[in-house]
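Trainee: Read through the structures below before going on.
Please treat every number below as a calculation from the coordinates, not as lab data. This is a predicted model, so every value here is computed, not measured. Cβ atoms are built from the backbone, for glycine too; each structure is taken alone.
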Structure 1
Amino acid sequence: MAKAGNKNRGQGMAWEQQASEYLEEKGYQILHRNFYSRYGEIDLIARQGKYLVFLEVKYRKDAKGGHPLEAVDIRKQRRICKTAAYYCLRSGYGEYTPCRFDVIGILGEEIFHIENAFPFRY
């Protein structure tokens with residue numbers, strides 16, 4: 001069982017790397033990968049212009065199980081927001097730092113990037 005978990009984590013990191021490269025080509029500066037807190041995990045944290053961007057990356061080989069963008073439900077959004085708030089507090093970002101929550105869905109070889117995919121939810 002542990003091997004499957006490690007394999008899935010390794011594959012997840014590969015998709016996150018692909019998303020990072022895609023974002024860097026678009027001018028984003030990657031600040032952190034796989035930030036963990038007791039609230040949850042954020043796959044990527046980046047800077048784009050004045051925005052601090054928190055990104056969730058989802059991959060699906062095909063659409064049989066639904067589009068990867070659909071996997072970021074309200075519960076996942078809340079966990080991401082709580083983790084983002086903790087990151088800001090821990091990293092010294094003030095309450096006036098403009099933040100945004102984006103989602104990257106990878107379906108097969110195609111990348112979908114939704115900027116400002118959801119509002120801050122607590």
Structure 2
Amino acid sequence: MPVLTQHNMATLNLHPIRLNIIGAPIVGQIVEIRVLIAHAMETGHRLGDDGNERIPKNIIDSIVIKFNQEPIMMATLGTGIAANPLISVFMEVPDKGGMVSVEWLDDQGAQGRAEKMLVVV
């Protein structure tokens with residue numbers, strides 16, 4: 001799968017991802033890692049436009065946020081998560097910068113990945 005950035009994410013991925021680092025990247029400070037995934041998160045309970053057939057279940061099963069390949073957050077999601085999920089975690093800025101990455105997988109086999117460099121001031 002291609003590496004997605006803010007510049008090419010919409011053209012390469014059926015489910016675009018926005019990965020942002022919020023806050024000053026100063027050693028010892030706390031920054032917020034925000035991930036926004038364009039995903040319908042269908043529960044399998046809603047009826048289609050015809051009112052008879054259910055829309056098939058399609059949810060993100062798992063998501064992992066890493067810093068320099070070390071997981072800082074892992075989650076198993078369920079049908080209670082809204083469409084276009086926004087997930088955020090907080091981390092202390094380390095002595096050296098590195099790569100923040102996010103990977104997800106849904107129950108129909110679709111997956112996504114994005115990464116962004118955390119540059120320490």
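Trainee: Taking 4.5 as the value of mean projected area of the Cα convex hull in nm², for residues 28-83 alone derived from one of the structures shown (1, 2), identify that structure.
Mentor: Value 4.5 for mean projected area of the Cα convex hull in nm², for residues 28-83 alone corresponds to 1 out of 1, 2.
Trainee: Suppose you compute distance in nm of label points 7 Å out along Cα→Cβ at positions 60 and 100 for every structure in 1, 2: which one lands on 2.5?
Mentor: It traces back to 1.
Trainee: Can I ask one more? Given a value of -12000 for helix-only ellipticity at 222 nm (-39500 (n - 2.57) for each DSSP H run of 4 or more, over all residues; to 500), calculated from one of 1, 2, which structure does it belong to?
Mentor: Here the read-out was taken from 1.
Trainee: Further question: Using the calculated result 23 for relative contact order in percent (Cα under 8 Å, 6 or more apart), pick out the matching structure from 1, 2.
Mentor: Going label by label, the one that fits is 1.
Trainee: Comparing 1, 2, where is distance in nm of label points 7 Å out along Cα→Cβ at positions 20 and 44 highest?
Mentor: 2
Trainee: Here is a follow-up. Matching task: 14.5 is the computed value of mean count of other Cβ atoms within 10 Å over residues 68-75. Pick the structure from 1, 2.
Mentor: Clearly, the read-out refers to 1.
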